Structure I
Amino acid sequence: MHTALITGASRGLGLALARELARRSWRLVVDARGAADLETVRQELAAVTEVTALAGDVGDPEHRRALVAAAGPRIDLLVNNASVLGPSPQPSLADYPLDVLEGVYRVNVLAPLALVQAALPVLPPGACVVNVTSDAGVEAYEGWGGYGSSKAALEHLTRTLAAEHPELRVLAVDPGDMNTRMQQEAFPGEDVSDRPPPEVSVPGLLAVALGDAPSGRYQAHTVAAG
């Protein structure tokens, strides 16, 4: 049985991905900050496959160690999906509180790297690391400097990890616009219901994660369409 560790799996893309992997009989280790929501997800997934759910903050070293220990002795797929937007509405960089920006980087950049570092001993050759990114990591959008720059940093870490670990497949996957809570927080007061649900991004993400795609950057919607 293959094992996947997915962060931020109580809702949105993480939950949609966990559901599909459960359907494919993968063993899952999932986390989220909200214990109640995560327990609801655990009960749902446990009816389909073997699952361990640990509530906590990916920025916490003890929590990361617990995730890797629960997933061991082998992790076939590590998905760094958990992230934070920052303030809503998002401030311009000139007005961005630096202590808040530091928190965004802690979760969006440092935590994924730290989780990869912790998991390396149990990532066998051919295992896949997916860092979920955003078009805001490659395009400069007014008001997105905090979140976007954190994803840009994550993408560079992804490329460097791929160069340093050719035995693994290390991917940055942009899921595209989705109708999620984070998307709503990014556009307060607007109707984001026209965005596709997270489930639309799952086929493309899994196509590259579970296929033979080499390390690199991928757009889930483009892969799914192809």
Structure II
Amino acid sequence: MNRPISGMRSVALTGNIASGKSAVADMLAQRGATIIDADELSREAVEPGTPALAAIVQRWGPGVLAKDGTLDRAALRKTVFNDRSELDALNEIVHPEVARLREAEISAARARGDRIVVSVIPLLFERHLADNFDYIVLVDAPRPMRLDRIVRDRGLEEAEAMDMIASQMPAELKKARADWVIENAGTMEQLEREVDRLWESLAGDGALTASNAP
């Protein structure tokens, strides 16, 4: 990967579901980073009137729409989640548009002279996007803790939460390719200190120097 000494630093922030990516992204934003969130881009990509939403309705029918014409994500998830071919078809519709929106935002940040741009991408490795960024930061937490967070915070049944966890690439494989690993298994204060260390290194003039990645 390209390792810039000066100029904009393009950072990918990733981690499996319920690892704490959003909390880390919020903390980085508070310290001055520009945040580009894949979940927000995914919602933008399927807004009413977009080609992606039209393609989704054409394939799965109007039953995936809410009464106001927006995408009913829960209905779509039930339709595609347990069928790999259907999930792949959905990804082929949405992900290229998300990538286009992300590149536009990165280009705008570069034109503004933004110093540190963080793209939050849950499926960074699964979608083979790692080589597009200068640095990779992985947020991780123990599997039982992530399971508890999904059930508590998202109101899902434990079986559905377990399926969501099992569908993702194991964190250990991702750690091998990360430049920096944040273990989010403690308090918010501990997480703040981890982010402080990361930010200090990102804001410096050299490459990441204090990573706890393997």
Structure III
Amino acid sequence: MALGSQPRWTVRNAAAAPADLDVGLRNYMLRIYNYMASGLALTGIVAYVFAASGIYMEIARTPLIYVVMLAPLGLVMWLSYGINRMSAAAAQGVFWLYAGVMGISMASIFLVFTGASIARVFFITAGTFAAMSLYGYTTRRDLSRFGSFLFMGLIGVVIAMLVNMFLRSPALYFAISVIGVIVFTGLTAWDTQQIKEMYYEGDYGEVATKKAVMGALRLYLDFINLFMMLLQLMGARRD
């Protein structure tokens, strides 16, 4: 069944008028985008403050840097697997915590790349993300068949990055970045369509809030990873 053109209706929303559903869907998606944008803003502010103040360099000289590097992964897993046991407020809190910790781990980009190139790549990422998310929201084409392909591509990128930590091959790093851009561009559209489909399940209250948080997390991860891959390809390094 096509996700965009033939949504799965539940008993709770089967009697709702299409116009009402459209308004509700727009509000639901706007809520998710607001969460995501706020998380990105928090990440950017924390990253800049830690880089400009020199705190990140102090952390980088201690074993605490490994905690900073691994903490985002731990928080994502906590939120992803523990969301059903959390309250909506707790889920929001973990999301903001994750965005803040992610900012600390990303502070190094301000030390490696010029501010102008970071800003340029950010706007390129924002434009690409907006176009692909809009496509995922509006298309009538079922993107679910691409999901497994994109997931396999993501796994391949992660494995290649781990291998290249030892090989340190510039050619492999370039290939990883190119493939990563393709994968996360596709995931942006696919995740948007999946998030849209979740709306038709008709949940309300705290469940709807937790779904919005998880949707924001998925799009946040797509944006951040797309940004990092593009930065590796297009960013101007400091002398």
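Here is how the numbers come out for the structure above:
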quantity: helix-only ellipticity at 222 nm (-39500 (n - 2.57) for each DSSP H run of 4 or more, over all residues; to 500) from the coordinates reads -12000; which among I, II, III; calculated: I
quantity: Source structure (of I, II, III) for Kirkwood radius over Cα pairs in Å, for residues 101-148 alone, computed value 13.3; calculated: III
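Computed from the coordinates by the stated procedures, all read-outs in this text should not be read as laboratory data. Model, not experiment: these values are computed from the prediction.
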